[in-house]
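Novice: Right after this note come the structures.
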Structure 1
Amino acid sequence: MEETKCLATVKLEYRGNIGAIKLNRENQRNSFTLELMLDLIEAAKWFNARSKVKVVIISGNGPSFCAGFDMNFFSLETSALEVRKNVAWGPKLVEAIANMQAITIASVHGHCIGGGVMLMAACDFRYVSTDASFWLPEVEIGIPLAWGGIPLLVREIGPLLTTEFVLLGESINADAALRMGLIHGVVEREELTGHVSRLAQKLCSLSSFVLQTTKQQITAARESITSGVPSFCDAHLLYAALLDDESRKTRSGYLERFGHR
C-alpha cells in the first residue's frame, strides 16, 4: 500500500510499513516558520491515523536538515508578543514527534541548528552524515533555549555537556555529536539514505505491539530522569528576554553580523 500527501512545507508518504516526513523549504534551508511547525504537528497526526506504519523517517530536502528558526522571524521589527505566541508551538511540536506511535528515525545532513536539533532529538533514532553540523545559537541571539530544550538535552547528554553546548554556542561536527551521545551514528553522505532504509526495514520485521510498548517504556524512563513539564514557561522566558535591554542589544548585534536589519 502506498499513499502520499503534500502540505505547504512538508511532504508525507508511506509505502508498506515505512513512512517519510520530508521538510520542504529547501530554499530557506528548511528553517522554521509557524507554518512548518503546524505542518509537522499535522504530519504526526496523519501517521498516527495509519496504524500499519511502523517506522517514519524524518529528513530535509536540499543542503540542510533544518536551519532552526527563519531569522526574519527574529527581526527587530517583529513584536515580542508575536514571537512568544509562535515559539509556544515549539514544545507542542517536539511532543507530537516524540509521541508518534511509529518509531521515528532522524536522517540528518548539513546544518542542524536550534529547533532543528530539538526536532532531531525528539526522534527515537538519529543517524547523520559526515557533513552534518549542530549549533544552538540562541544565547548569541539573546534568548534562552526554548521548546523544552534544556530538560531534553540534560536527559540525552547530561548537565555538563548541555551547559557547554548551550552556553558556549559553538558549532559541533558529527563526530563530536556522536561522542556526546546526541546521535546514534555517522555515515558517509551518499550512504545515509541506504543506511536509514535498512534500519527501518529491520524494525519493520518486529511486532508493532513490542515496538510501541518499548517506545512507551523508554519515554517514561526519560521523563523520570528530567521532566519536560516546566517547558510551558519557555515562551514566557523568551518573551522577557526579548524585552530585556541587554538581550535586545545582543540580538541586534547578532542580526547585523548575519545581514538581518
Structure 2
Amino acid sequence: MIVQEDFLKKIREFGLNSYEAKLWTALLSRGISTAGELSDIANVPRSRSYDVFESLEKKGFIMVKVGKPIKYIAVPPEEVLERVKKRIAAEAEEKERTMDNLKDSSVLQELTTLHEQGIEKVDPFDLTGSIKGRTNLHNHLDSKIKSAKESVLLVTTADGIKRKASSLKRALKKAKENGVSIKIVASGIEESAKEVQDLKKFAQVKLVPNLDARFCLVDNDDLTFMLASDQDVHPSYDTAVWVKTGYFSKALEDMFSKAWK
C-alpha cells in the first residue's frame, strides 16, 4: 500500500512517528490483520513492527485480538481522535500540577536567588534583547505585565488588540488586581468591538485613528517595541526588541501621552 508523504505528515499530527503512521494506516485499510502482513503492506521492517504495534496499543490506536497468530484490530479514527484529545489534556494537567508544585519548592527559590545575584552584576545598558515569533512575544509581554509595579502603557493595532485581548487577558487582570495603572491605545477598530469591551474591564482604552505603532512600556523604564507592522510580517518572523532604558522610554511615554490626549 502506497501512502502519500503529505498524508503521512498530517497523520503524524496525531502524535505518531513515521513507522506508527504507516502501520496504523495499513491496519485501517485492512480492519484486522497480522503484524507480518501489515509490515509488508506498509514497508516497515518486521523486526520493528511488534514494538510499533505495542506503542500503538498503549496510545489507544489499536486493539490486540487474542489468539495465534496475534492479530490487530483498528480503532475507528473518530474514537482515536477523542482518545488523543483526552491524553493531551491529561498530560497538560499533569505538567501544570508539576509546575505549580515547583512554585513553592526549594529548587525555584535557589534558581530565583541565582538570577537575582546574577542580575545585580549586569550593567543596565546590557539589559536588552530580541524576541522572535509572535507566540514568544506574547509570552514576553505576559511576563512583563504580570511583574509591573506601577503602570503599563500599550500601543497596538486593530489586529493586535484582538490578539492581546485573548493572550494577555490573565496578565492584565493580575496587574489590575495589583493596583497597576493600565492604558491601551489602538487604531483601526470600533469602540463597540467585543475585544475593546473585554479589555475595558482591566484597562483604560482609547481608540486613536491613523496611529501606526506597536510597543509596550512597563513602569516607564521597561520597553518592548516591535520592528514591523503586523500586516507586513508573518507571525513566525514578528520580531521585537526589549530594553530597559529610562531615556528612550521617556520619549515613548511622551508619544503615548500625546496620543492619549
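Any read-out appearing in this document is the output of simple, stated calculations on the displayed coordinates, not a laboratory observation. The model shown is predicted, which means the values in this text are computed figures rather than measured ones. Cβ atoms are built from the backbone, for glycine too; each structure is taken alone.
Novice: Which one of 1, 2 has helix-only ellipticity at 222 nm (-39500 (n - 2.57) for each DSSP H run of 4 or more, over all residues; to 500), as calculated from the coordinates, equal to -14000?
Specialist: 1
Novice: Next up: Comparing structures 1, 2 by distance in nm of label points 7 Å out along Cα→Cβ at positions 62 and 230, which one has the largest value?
Specialist: Comparing 1, 2, the top value of distance in nm of label points 7 Å out along Cα→Cβ at positions 62 and 230 belongs to 2.
Novice: Can you say which of 1, 2 returns 13.0 when mean projected area of the Cα convex hull in nm² is computed?
Specialist: Only one of 1, 2 returns 13.0 for mean projected area of the Cα convex hull in nm², namely 1.
Novice: Quick check for you: by FRET efficiency 1/(1 + (r/R0)^6) of positions 110 and 238 (r between Cβ atoms, R0 = 35 Å, to 0.05), which of 1, 2 is greatest?
Specialist: 1
Novice: Another one. Between 1, 2, which one scores greatest on relative contact order in percent (Cα under 8 Å, 6 or more apart)?
Specialist: Largest calculated value belongs to 1.
Novice: Here is a further query. Computing distance in nm of label points 7 Å out along Cα→Cβ at positions 46 and 246 gives 4.5 for which of 1, 2?
Specialist: For distance in nm of label points 7 Å out along Cα→Cβ at positions 46 and 246, the value 4.5 is produced by structure 1.
Novice: Moving on to the next point. For FRET efficiency 1/(1 + (r/R0)^6) of positions 174 and 222 (r between Cβ atoms, R0 = 25 Å, to 0.05), which of the structures 1, 2 scores highest?
Specialist: Between 1, 2, the highest calculated value is found for 2.
Novice: Let me ask something else about it. Comparing structures 1, 2 by FRET efficiency 1/(1 + (r/R0)^6) of positions 30 and 166 (r between Cβ atoms, R0 = 25 Å, to 0.05), which one has the largest value?
Specialist: When FRET efficiency 1/(1 + (r/R0)^6) of positions 30 and 166 (r between Cβ atoms, R0 = 25 Å, to 0.05) is computed for each of 1, 2, structure 1 gives the biggest number.
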